Structure P
Amino acid sequence: MDRAEQVAIVTGASRGIGAAIVEELAERGVTVIASAHAADPPGALVDRLGARELRVHARIADVTDPEQVQDLADSTCREFGRIDVLVNNAGVGAVAPSDTLSLERWSRVLAVNLTGPLLCSQAVGRHMLKAGRGVIINIGSIFGETGMPMRAAYAASKHGLVGLTRVLAIEWASRGVRVVTVEPAYVATALDDQDQSDGGYSPDDIVRRTPLGRYAEPREIATTVAFLASDEASFITGTSIAVDGGWLAHGGW
């Protein structure tokens, strides 16, 4: 498919990995709907990319609200006639001792990181299944495959996202829709800044632990997403792609 025909929705699009994905897809000719929560709107990103004549449009939607999610999917399809790609990127972190982790925080992390992708996949998936084509890419984490102290809520949400990916992929494969998870290791974003403060680690700790000896850059996640959204990845579904600098392979000290 000509990329100029494609329409993509990216959630959590205002900054970090989400903003990088929006920019990468738009640079490749895709029309991108940059969606984010009202507390962190994507207007500045859309203005910056629009000044470069890239086709990016801002939308406000809370991924935990079924009505807002359904409206995001339906309005996109009405306006642009199709949805080819959904990137479930919206997410929140949580670093806290498991014995004092509040139910409120646990529930919030699962609502955004796991229920949100389900709601978005259902709402957008209905349009994709009707059209007989589409790609859903869930932004997971290395903590969807492993664990670390004080990440009970976050790891549970990302493990759940891997399971959701696999189930949707096998249900929808025969109907033309692929579903894949991308699992980044530590990426240099504002979310990591907060986790450093809560978790008591430093950038030096991450560099030392990562075999490639550095953080990932948001664009490295974005280019992986762009590949998976393309026809070049047409036989990839139901799996997880680690973009982790060797983190998961490293079992030593």
Structure Q
Amino acid sequence: MTQDLVYNVVLLTACGLAVIVFASLFFIVAPYGRHTRRGWGPTIGDKAGWIVMEAPSPLLLAGYYFWGRPGTLTALVFLIMWETHYVYRAFLYPLRMRSSQTRMPLSVVGMGVLFNVMNAYLNGRYLYMLAHAYPLAWLIDPRFVLGLGLFVLGLLVNRQADRILRNLRRSMPDGQAHTYQIPEGGLYRWISCPNYLGEIIEWIGWAVATWSWSGAAFAIWTAANLAPRARANHRWYLETMPDYPPERKALLPGVW
């Protein structure tokens, strides 16, 4: 089996699994964060779980960059875009979490590692080994400009939402960091999960900027995972907090 064939099999498998995951998550809520519950095996602290789960993405893509064809400025820009998201998500975000008693099942961590290894393989191998090197002119191509704009917009929405949640937890007394409150401000005025919306926009932007099937598979996976999660979070807010604003939607302002 050739390397190209292996790549295509993994790509098609990823797209097929995204459909299965999307359908499954409407019936089974992933047991981490506010949805943590018993019955999913041994657990690990949230901070360590996030680092172990997310670290493969920035490390592997950087490895493909240095191992592959890093010679163009465009290749470096793609690396910077990816690392801007994942260095924060894998290391800075978990280290900024307040200490709490929340734990994450190792089974969830394992599935996260599997996804991130697969995703970094698809994007890193394509960008730096399989694709023809993107020329410098790609940086002014309308597809890249539009994709970069979406990526930056999504990144800003995601970071603002994280900051609002972090400040909300910071305002809680010590020992109550795991207690949930109603977030306010930013896109929280209209939806329950602007952090998820921002991330979906980011990776749609990535797919457009790279104009690749690997980028498209990542965007599909992100939406397949986070859209059902947003629905579950929204329902949790409505069922748990009697004063939760009823006009808010789950993920898309005024729509859903």
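Per-structure values
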{"quantity": "Label whose coordinates, when semi-axes √(5λ) of the Cα gyration tensor in Å is calculated, return 32, 20, 18 (choices P, Q)", "calculated": "Q"}
{"quantity": "Relative contact order in percent (Cα under 8 Å, 6 or more apart) - structure with the largest value, from P, Q", "calculated": "Q"}
{"quantity": "Structure with the greatest value (metric FRET efficiency 1/(1 + (r/R0)^6) of positions 47 and 183 (r between Cβ atoms, R0 = 25 Å, to 0.05), set P, Q)", "calculated": "Q"}
{"quantity": "For helix-only ellipticity at 222 nm (-39500 (n - 2.57) for each DSSP H run of 4 or more, over all residues; to 500) computed as -13500, the structure of P, Q it came from", "calculated": "P"}
{"quantity": "Value 14.6, calculated as mean count of other Cβ atoms within 10 Å over residues 15-22, assigned to which of P, Q", "calculated": "Q"}
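Values quoted throughout were computed directly from the atomic coordinates according to the rules given, and no laboratory measurement underlies them. As the structure is a computational prediction, the values presented were derived from the model and not from experiment. Cβ atoms are built from the backbone, for glycine too; each structure is taken alone.
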